[in-house]
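Alright, structures below, take your time with them.
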Structure P
Amino acid sequence: MVDLSFRRRRMQDLRKQPGFDQIAIACMFVLYAPIVVLVVFSFNDNRSVVRWTEFSFRWYAAAFGNDGIRNATLVSFQVAAFATFFSVIFATMAALATTRTPAFRGQTAAYAIINQPLMVPEIVTAVATLSFFAILKRLTGVTGIGYLMVAHTVFCIPFAYMPIRARLEDMNLSLEQAAADLYATPLRVFWRVTLPLLLPGIFAGAMLAFVVSLDDVIITLLVAGPGETTLPIYILGQIRRGITPEINAVSTLLLGLTLIFVTLFFFLGRKRT
């Protein structure tokens, strides 16, 4: 009987299935081999991206000296910083409204509305946003980078909302209840108790929103106007002319920044009250 139970558990364990290790290795290779090639050839002195000659920082120096790359990077960071700041504020308000209140009718619908950008294809969101902003521009006559910032903010809200809400749901309510019992007002309870405990979730949501905004292509490609070229759009435009080690260097730097934020997000997300 013991042997039969052990065999059943072994059959249910996917890691024990025939060929699992080989399939896992193949998937890892397909996923990460192109990234390794990208990083390695970003240090290639030769202009060719398929023939290695010698190690060099030539293309990193060229990237830092490229005005187009610097301007695109500045636009990307401006848009990402704006989107991160406001998406975190709105996400925090939404998380508090859906976790610190009794269950109410339409709560499931509220979750669906907040997470709508995650469920709808991004191209659909981009086309809808483009059409909506086109109407606003015609009615108001106002143009500028603000439209792109607003589009990124709305798209980043659900990404910031998820870790903030998860943090709130894991937090112990006893400290907030104790503060309320000591006659602290709801606002004082939030500033002195809830917010300090919520900061890891807020930081995690902010980093995730920043990375999503920084890496976005589809929405930016449709919504951005003249002079609003972000770094991913600049890279896309340069690739159409042919891949160069300079693009590899920029992509490697962007990858490194993304990995830093994702790593910080992972460790902050694991932190518990």
Structure Q
Amino acid sequence: MRSYFLYFIFFIFLPAELAKSQVSVKETPQVLEELYDRLIDNYNDNERIRINDSIRMILDGYVKSDTVFSHRFTNLRYLGQIVSPDSLLKIITWNLVLGNEPGRYFCYFIRKQKPGIKNLIYRLSANYNEIPVKTDTTYTEPEWYGALYYDLKPYVIDNRCCWVLLGIDYGNALISRKIIEVLNFTPEDAIVFGRKWFVSGEDKKYRAVFEYASNAMMSLKFRSDNSIIFDHLVPFSPSMKEDHQYYGPDYSSDAYNFENGLWKLIINVDARNQ
């Protein structure tokens, strides 16, 4: 036990390449679990950043492994891991909360390639941002706004695959956001977030963004391949209509249904299990 503890302390301060080489695939789950435990228990920003750097070093090696699509960490509560139903895309996300500066999001997109070709790996990071995510534009990889993604489904449009992602953003201390996003890739394999796909009345948006009080909870989930159902949000009182930090669910549900190539907003749907 003592030898492992000493190895772990030394590992935190090792250069990136050396650190990667010293953590085998077999050791990775245990070391990551220790690092996340330290991250949760530590309140010093500099130390938290240093621990998070070590987490990134290990995951940089892990996402390159041949088993990344078949393997899942089972004891890492704070590490998001989702694989698309078509097994062509895996997303790993987590966030770093800091006391004296904005928190940060970290994300890996891993795209499976044909047998014999290495997977494509995209490494993204973004600071917490109080500014709302825009719905009238696309975002490129460097412009990523930051979110934790917890579900996704693939769709084939114009003979190209894209994925609808469901995510949450804690970047504003007073407002939480849930997001329906579309992940596309250009013919050159560059990331593009957003597709002019979401119809609400006369408006057509690139993504759907919901803002509500940070102490409230909102459900947003796939009901089927062609339906995304979510809580209807209302202000706590009519005088708070323009301020989304005072919004929450009213126990009714709305949905976006995929019809004729577009996601169309439907108000007041039956949320009972069909």
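Every read-out reported here was derived from the displayed coordinates using simple, explicitly stated rules and does not represent laboratory data. Owing to the predicted nature of the structure, the values given are computational and were not obtained by experimental measurement. Cβ atoms are built from the backbone, for glycine too; each structure is taken alone.
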Subject >> Origin of the derived value 9, 39, 36, 13, 2, 0 (P(r) over Cα pairs in 10 Å bins from 0, in percent, for residues 79-238 alone; candidates P, Q) >> reply: Q
Original post:
Ranked by distance in nm of label points 7 Å out along Cα→Cβ at positions 63 and 255, which of P, Q sits at the highest value?
Top reply: Q
**OP:** Match the computed value 1.13 of Rg/Rh (Cα atoms, Kirkwood Rh), for residues 55-158 alone to one of the structures P, Q, and report its label.
**Re:** P
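Of the structures P, Q, report the one carrying the highest value of relative contact order in percent (Cα under 8 Å, 6 or more apart). Don't skip to the end; give the middle numbers.
Working: P: 30; Q: 10.
Sorting by relative contact order in percent (Cα under 8 Å, 6 or more apart) in descending order puts P first.
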Subject >> Highest-scoring label, criterion being volume of the Cα convex hull per residue in Å³, among P, Q >> reply: P
**OP:** Have a look at P, Q and say which one yields -24000 for helix-only ellipticity at 222 nm (-39500 (n - 2.57) for each DSSP H run of 4 or more, over all residues; to 500), as calculated.
**Re:** P
Original post:
When distance in nm of label points 7 Å out along Cα→Cβ at positions 39 and 135 is calculated, the result is 4.7; to which of the structures P, Q does this value belong?
Top reply: P
Original post:
If we compute percent of Cα pairs over 13 Å apart, for residues 151-206 alone for structures P, Q, which one ends up with the highest value?
Top reply: Q
